[in-house]
Structure I
Amino acid sequence: MSNALVSPASNKALMLGNEAIVRGALESGLGFFAAYPGTPSSEILDAMIDIAKVLGIYAEVSANEKVAFEACLGASWSGIRAMTSMKHVGLNVASDALMSAASMGVRAGFVAVVADDPSMWSSQNEQDTRIYARFANVPVLDPSTPQDALSLTKKAYELSEKYRTIVILRTTTRLSHMRGEVETGSLPQGYGKEKRYIGEFKKDPDRFVSLPQIARRNKLEHVNAMRKLEEVEGDKLVEIEHADGSDLGIITGGVSYNYIKEAETWLGISGLRIMRTMMSYPLPRKPIADFLKSVDKVLVVEELEPVIEEQVKLIAFDEGIDVEIHGKDLVPRDFELTPEKVAISLSRFLKLDPPIDFELLERMGKETSALAPPVPPTLCPACPHRSTFYAIRKAATNRAIFPSDIGCYTLGYYPPLKTVDTCVDMGASVSVAHGIAVASRGDGGKTVVATIGDSTFFHSGLSALANAIANGSDFILVVLDNGTTAMTGHQPNPGSAEGNRGKRISIEEVAKAMGADLVEVVDPYDISAVVGAMKRAMEIKGVRVIVARRECALKSISEKRRKGETWKRYAVNAEKCTGCKACINAFGCPAIKWDASNKKAYIDPEMCWGCGSCAQVCPFDAIKVVDDGV
């Protein structure tokens, strides 16, 4: 836990953007936090969980983003300042609540932090949260730096309560994980001395029961509040550099501002007239109009969709301003912006010959990277999912279809495992498996084997499983239960043995209660047991659930290292090894290497985490334990 996060006094500290958001929320008097982890937002949740008891706030790892959002809504309606955080696709899950709750409003401030992921570094798409904000008609603030992240978090709470609205604080991967010096304020009195999540819900069904006649009134009130917010607050949420500069202007927001400043240096220019808006929806109308009137030509620089650009063009049209507006005709619409990309866009806009041929450098970079052999991501050594996938393929053969889901186990897509045929969104493996099973019943030779992680199972697999069982589906569901939400930093989930306030929920008991036609629990490290369970499941029809349960290897080894404990390690007996490469070509543990000179496999002792699965895979019994404690 960072001391700067919980220090009661003002200070200066080096913080991640995500950490600065946490500090800003605390300085605003946060009392209630709920979230489901998702990169690049996960550090917010981790920090909140870490400091909750120390400061007397409530913080939970929720089952999914919708649940987290609605829990925060309840806290806000009870007079407690609340925050949720999620990645951009998490907002899809919470959007049902957002769309209805937006016009119902808040009592205490409610801020939803949504972290976008341009270039999809850890995501299946790069949707732009600002479009959701416009869709729901709620304000969205766009910080550019960690210092911004702190101050705009505080501003978000101010706006939330003043205009009774949910406020979205939008970040991106680059800002979430950027470090910078942040000057903090002081914490309110009472942190660490009282429970800050104790409030009182005052009944107001004429506002909080969204019947049609109530929803109509709520919407009109909210629309008026948003109009007033834009009119009153707009001037306070823009900054203009070199207001009396040239007739060429730049309008930007968020992290794109940083790229413009770097591009200025690279291009050897200065004095650009730059308007930075910290609120990208609703766009501050009067300041934008005044800025447009003062220039002949303007370039809108923003990541992803032309959200600011389209609003700028509407303002220019409505106000009758004759100005040349450029945006996505010069600035890339797809993927993350970089200083190089922005430098190219600026040079075209300003009709400059850049001192560096950035486009040539980019092409050379792509050509150079293409020369290096590709290194696909892989599951960790001793990962139980690898053993489960291997056993599934061994039992199901190549005639099986493998719908899968979001998690570490999506890496089962890569050779040699190749047990992921589809991956759409959280929980989709079960629903897609049901659809494929119904559609492929005419082909009796195919078996549908879906895989889903334990956290994802509770996130959105439950309703899909209920639907499949109720509709008489026919597939095998393998729940990859490693006891944690591993991909985002080992947060707990409802099935975890630790980290929750209440009771652990048994996946197998849930499946039995739903009426699954077969339920078995197996240990992935016992490959023959997993193969046996798979074969038994394949002998019957219906929805069959196999729970492959073994703690995440990374978590287990990290804990052993922390405690100074030892674990078994394995080695290849070179005399027995025939060089068949079954351990490499069929199993693919990164600890197993190939000695090209001797044409033998060997195991890197520094990477071996002692699961013993490779010993079961080797057809010649050439892999054995070399010691019992290293």
Structure II
Amino acid sequence: MQGVLVIEAALPTLPLMPGVYRMLDGKGDALYVGKARSLKKRVASYTQLARLPERLRRMVHETRRLEVVTTASEAEALLLEANLIKRLRPRYNIVLRDDKSYPWLVLTEDQPYPMIAKHRGERRKGASYWGPFASAWAVNQTLTALQRVFLLRSCRDTVFESRTRPCLLFQIKRCSAPCVQRVSQAEYAELVREAKEYLSGGTPSIQRRLAKEMEEASERLEFERAAALRDRIRGLTHVQGRDRINMEGIGDADVVALHQMAGQSCVQVFFFRGGRNNGNRPFFLSHAKSEQPPEEVLGAFLGQLYDDLPPPPLVLVSHEPQDAAILADALSMKAGRKVEIHRPQRGDKKAAVDHAATNAREAIERRMAEGTAQAELLQGVARLFDLPDVPERIEVYDNSHIMGTNAYGVMIVAGGAGFLKQHYRKYGIKEAKPGDDFAMMREVFERRFGRALKEDPERESGTWPDLVLIDGGAGQLSAAREILNEMGLHDIPLVAIAKGPDRDAGREWFHQTGKDPFQLPPRDPVLYYLQRLRDEAHRFAITTHRAGRSKALTKSELDDIPGVGSALKRKLLNHFGSARGVRNAALEDLEKAPGIGPSVARKIYGHFHPADG
């Protein structure tokens, strides 16, 4: 077997050191990424095919090259392995396919009146962050609580600085209106301090302090202040009563539970920060259909989950993950403090893990039920269009432009798992005359399928369509068929969907080569499914076009000047007021502008006045 020969040839050069190895196929794509305490011993085990599971035997069979990276320890190797798996997504690894970023709360503490808001992306100095939260809904709930209890502002600085009277949030008692000085800076700073204490888990002490202040205000006959404090206490009580699971004595922890069914794995994660439940999220893992051991699945999941998330001090798990001690060391190394991975056997922690496991089971049952319904729809599509097999990949194409400007063609993809948004593609029209739909379709098809023919002529990658849908009637179908035939793609099924009279949904006509146009009954489930596909392509085309148009509208003439970066452009705009001012400026004025200089001034002047340059 060629794969075994490749591995045996590499063995003499492999060190007896910890590290990560990558098995690559003939194209250089990663088939498998693994870690090892001893690279030489671990890689040598792949030559013993009889001892390997079927999944790894197939991987060895496809291997054409081997690459290794040494590390200082096995813990470092585990971190590198998780990073590479998440980035390369090898076919034979257990892969966490989650491209969503996690929302956080940010408090801008470098301002007189700090703002509390949702945040995604990079962190900046002068701000404090709390999270992660499982979803935008979870962070919105906490943000609402902070507004209700601590009356912190959530408006942007531009809005805050331009206010002349309180906004609606002040009227509904969710902001203290610092924009118009309804609260002093010292009082607002105290609200900020209490909010930070709440986010760090100090809810009981805050509640006791507010209750004491309310009693004192009542005794002083300050009934308005006492009522305001009462409302804050009620808000705090409401927030505390919302959590379905609470763990006494636990500050920051993640509860991670795995459930497996019919060759699928779902991991449910509950995020606890400051003793509060920050929400939960299900994760579905991609791996071989044969059921993998739960310890191996959970170990792979945890490494990839914390590749871009800071691990908490405690991770409660439903199964003991593979290489748990090494994983704990790796996470401790990443966090810069001790991280414990614990499988509880009793008490509140066990109840929390059981609750997460129930959620994982219910999530995978819902997914399987949806998958069954999806499979039935795809079978209906196969019968409707006389396809040789149930389609695993349907591609839908659409175009968008306004008066021939900012023209785009788009492709969306759907299959057994629903819409496959990671496979969506947008094509900025470069050669076709905008507005000529036939020429635009030709350009999109030639770019999409020309690349496919170049990169995967044998159609082994799974990225070739089993059905292509286009928006249009008989004319569009004939033109599209001609384009595909010219490229030698006679076997790709092609269907055009034409809107009915008055563009009524439900009265669409379906056009297919060699068949008379036909309609479906108005309540046919397959018709609804095909409408959803077409509407999703139209939605994606419109949003792509709008994004391109907005970018074109905000593009400056200065962007086209070679060597003029963002900092220099800012100086020019600050000095001359606009791009037009720069264009109309004399060479002497450009040379006198701050931070420009004679040589750059001549370059800018020559760009706008080539005849004089």
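Every number here is computed from the coordinates shown, using simple stated rules; none is lab data. Keep in mind it's a predicted model, so treat the numbers as computed, not measured. Cβ atoms are built from the backbone, for glycine too; each structure is taken alone.
Assuming 8, 22, 17, 17, 20, 13, 3, 0 is P(r) over Cα pairs in 10 Å bins from 0, in percent, for residues 275-458 alone as calculated from a single structure, say which of I, II it is. Corresponding structure: I.
Among the shown structures I, II, from which was the value -12000 of helix-only ellipticity at 222 nm (-39500 (n - 2.57) for each DSSP H run of 4 or more, over all residues; to 500) calculated? Here the read-out was taken from I.
22.6 is what came out when mean count of other Cβ atoms within 10 Å over residues 251-258 was calculated for one structure; which of I, II is it? Mind showing how you got there, number by number?
Details: I: 25.9; II: 22.6.
It was calculated from structure II.
For mean count of other Cβ atoms within 10 Å over residues 523-530, the highest value in the series I, II is held by structure I.
The maximum of FRET efficiency 1/(1 + (r/R0)^6) of positions 43 and 147 (r between Cβ atoms, R0 = 41 Å, to 0.05) over structures I, II, that is, the highest value, falls on I.
With mean projected area of the Cα convex hull in nm² derived from the coordinates and found to be 38.9, which of I, II does the value describe? Source structure: II.
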